[in-house]
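Values quoted throughout were computed directly from the atomic coordinates according to the rules given, and no laboratory measurement underlies them. This is a predicted model, so every value here is computed, not measured. Cβ atoms are built from the backbone, for glycine too; each structure is taken alone.
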Structure 1
Amino acid sequence: MAIPIETFFLEANTLGTLQARIQQMIANGILSGRFLQGEKLPSTRRLAAHLGVSRITVTLAYTELLANDYLISKGRSGYFVSPNAPEPPKFDQRPQTEDRVDWNRALGQRFYDDSWLDKPEDWAQYRYPFIYGQTDPTLFDHANWRLCALQALGAKDFPALTADYFDRDDPQLLEFIARHTLPRRGIIAGTDEILVTLGAQNALWLATQVLLTQRRTAVIENPCYPALRGILHQSRCHITAIDVDDFGLPPDDIPPESNVIFATPSHQCPTTATMPLARRKDLLTRARELDALIIEDDYEFEMSFLKPPSPALKSLDQDGRVIYVGSFSKSLFPGLRLGYLVGSAPFIKEARALRASVLRHPPGHIQRTAAYFLSLGHYNSLIKRMGKTYQKRSAIMEQAIQNCGLQIAGKGSHGGSSFWMQAPKGTDTEELAVWLRDESILIEPGQKFFAGSPAPREFYRLAYSSIPADRIAQGIEKIATAIG
């Protein structure tokens, strides 16, 4: 890799001859870690022209650096940072300047939220990763995804790759969502009622920003997806958290001043409870009585391997008051960041305008690649393969949990990818998680899923989406031993 010519400049306050100053400039770049071993330097002619000095001056500086083993010369290829050059120190090399800004006063709004779930970047290095929402490389269809990505790079798809859609989406992806994905959930929608988003979280943010103000009230489940509370706090709306039971959100507990209700009927997050059909109808009735809207997060409906999924809440809606959130990131891979919103055209129009003002549209190449992967049947094959694997892992985990005497607080009646667990009273699962990490075991403490303080500390989540089946039982035994 070549070092950009713009990186080189002579400090006005440095002393010595031009040759010495050039030599010092390059040596400092290497010592500071800005120039890495093996990187190519500009030619003597090009650097001389850039700095406004004679070529012989640069040549002499390079020669001195060659003698000191800072650089090496590769014949006609040019000069490179030597593999034997001094390595930069490991400590923080940022200049020790004093920050004189009062950031408590300067920050107009606060977005940082410590309720985010902690998911180690090196989770795959752990032997027992009972961690939720990560991709299992043994299940993902690398070959066909690569082929679809290459197809999307072809000349025929050049406009889809390079065009500025502004507030529009890839027509092929929209068509697949409208004609294939949504009908599987019983939903019929036109393309003007669908908006592609950067994952489900982006969809929730867009819906929140469009629908909620400081004078409106949002209803959330308790416990719930932790990031949702952070999204709602950004809108400065009033938030009411309602405790869920074995069947999800109880409609009768929704207060009369509610404006927008957030629910996960198919797989309640994180308890995995499935809302029965009768309660779904009651929820719609309650929303109609309050003239409230419902945001339905259908984040894991594809993982219904125990029995067919219940109809989406949106499919039962006769009033247009349900806004549906779907995602391909959970079933494909989280780094994809591709989801969608489905709602009445006036709502989608506003959400589309907001998206355009913030990020215009998700990248065209990603949309077209996903469209090919979906339309060529690779996605359905992947879901079937994942369903069979998850069903096996779920059965092994449930049996291991029973054998070890651990308590399941919630499991999906249709499937899913995790168990919601409850440790004995008095157990702090955050402390338990820290201890288990040293044993190469990852679990998710449950405190951050709950609203209010103090939050229950004995709950935790065990996922089987990313752990091999032959390690599940041994991992559960180790967790049971740690809980004691």
Structure 2
Amino acid sequence: MTVAGQQAVRHRLSALPLTHSFADLPPAFYTRLQPTPLRAPYLVCASAPAAALIGLDPSEFDQPDFTDIFCGNHILPQSRPLSAVYSGHQFGVWAGQLGDGRAILLGEAGDGTQAQEIQLKGAGLTPYSRMGDGRAVLRSSIREYLCSEAMAGLGIPTSRALCVVGSDDLVMREQPETAAVATRLAPSFIRFGSFEHWFYHERPEELKILADYVIDRFYPDLRDAARPYHALLREVTRRTAHLMAQWQAVGFMHGVMNTDNMSILGLTIDYGPFGFMEAFDLNHICNHSDQGGRYAYAMQPQIGHWNCFALGQAMLPLIGSVDEVKAALAHYSEDYRLKLDALLHAKLGLRTTQEDDKTLIDAMFALMQATHVDFTLFFRHLCNLQMEQPTSDEPIRDLFIDRPAFDAWASQYRQRLRRENSQDKERQRAMQAVNPRYVLRNYLAQIAIEKAQSKDFSEIENLRKVLAHPFDEQPEHHHYAALPPDWANQLEVSCSS
């Protein structure tokens, strides 16, 4: 069934058709278990666009059993709840066995490759919780909900968020916080670390079972390839390179790019201490826990490559030789460069590629770095620059302390536009379609969180609606596109997020 076809279906929750292909794998891949009940749950927010992906009628949000089902207090009869095992490298160090420490997979809804797995995050202790409590907190659950839906609005591959269910039960992080369960959707939550688990445990049979499952379910065209496992690694590497380029192009920083947080489908998953670039700094670190800066903005493409090498090592027993693994990984840098180059040309409204474009783009980023201009506002205001009207520069020029430096770069930019006979209105429309006006700034999420902590959930839905259409002007919502207030400089996010 196509996505359009799925969206035409509207199931009642009690009749939601669930299957569970991952539960059909051998028992070594997971532990079957029930979620831990959540006391006095209440619905915080729910996304109608996400519900459409699984054919769920949004009217079900108001039904009493909706909250019970999506906090884990009630299990649908056709569900087979489980938590998956995996391992991974964390901050570049082999961490051994990890697994779903607070996530429980209920099953999948939909047909074929369009099916979405339904996963509860924060549903209680599992055998993989290690020192954790198996719970999520309201703060981090709202952040994941909003960013999942915001990334979808930006057109970046991502898991989705169906809903957040809260409780007044307290859990301890840096301070006591209230518990919550976030329901996540994705075609699969299999990650690079899922493959590493079987490689490092010297279990080649399970490694092959996993690879065959991934190919058959998500990459069926690769089954007929001469070397299907080599082709799988090559395709995952390509998708990862493209994802890194898309992150960089919107100034998104994941914060914890461990191999257990890298999707085998090239999705953005496991939102924790993420951030969108504001005052531009190539070396910005969005994760307060990342004291070494391993996952700084400028490092993300390199770390994506490193993670693909870790996956390649794990798949070596299937592919057969180091040279074949290297061959599958060899195109990462070029895949990334070409994708980012295309995205940057689009952001600058350049229809053609010319010899000195790299010089212009490098000069732009050097200027942004030197002046710490706001990333999102710079590109959005640039859309309005006119070829023969320097006064059109005032909104973007006002972002710069060193205005003569901007004027010098803008002169080069205009010369480049003239060489391809760029037309203002046409270019403006094209640029506004790729340069968002709205992103999920940390302070916007914080305002929504603080209101939610007082049981006012309205700002979550307001933000979700705005971020679902980030390229539209939405003049009634321009305050969501403003520079962050001074108090936002004090906000920090960490791995506890």
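Have a look at 1, 2 and say which one yields 1.00 for FRET efficiency 1/(1 + (r/R0)^6) of positions 274 and 442 (r between Cβ atoms, R0 = 25 Å, to 0.05), as calculated.
On the way: 1: 0.45; 2: 1.00.
Label of the source structure: 2.
If mean projected area of the Cα convex hull in nm² is calculated from each of 1, 2, which structure is the one that comes out at 23.4? Could the numbers behind the result be given before it?
On the way: 1: 29.4; 2: 23.4.
Clearly, the read-out refers to 2.
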Using distance in nm of label points 7 Å out along Cα→Cβ at positions 66 and 402 for the comparison, can you identify which of 1, 2 gives the largest number? 1
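On mean count of other Cβ atoms within 10 Å over residues 98-105, which of the structures labelled 1, 2 is highest?
Details: 1: 6.5; 2: 22.8.
Result for mean count of other Cβ atoms within 10 Å over residues 98-105 over 1, 2: largest is 2.
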From 1, 2, which structure was mean projected area of the Cα convex hull in nm², for residues 82-265 alone = 20.2 calculated on? 1
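Among 1, 2, considering only mean count of other Cβ atoms within 10 Å over residues 138-145, which has the greatest calculated value?
On the way: 1: 13.5; 2: 25.6.
Largest value of mean count of other Cβ atoms within 10 Å over residues 138-145: 2.
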Comparing 1, 2 on mean count of other Cβ atoms within 10 Å over residues 378-385, the highest sits with 2
Structure responsible for 14, with relative contact order in percent (Cα under 8 Å, 6 or more apart) calculated and labels 1, 2 on offer: 2
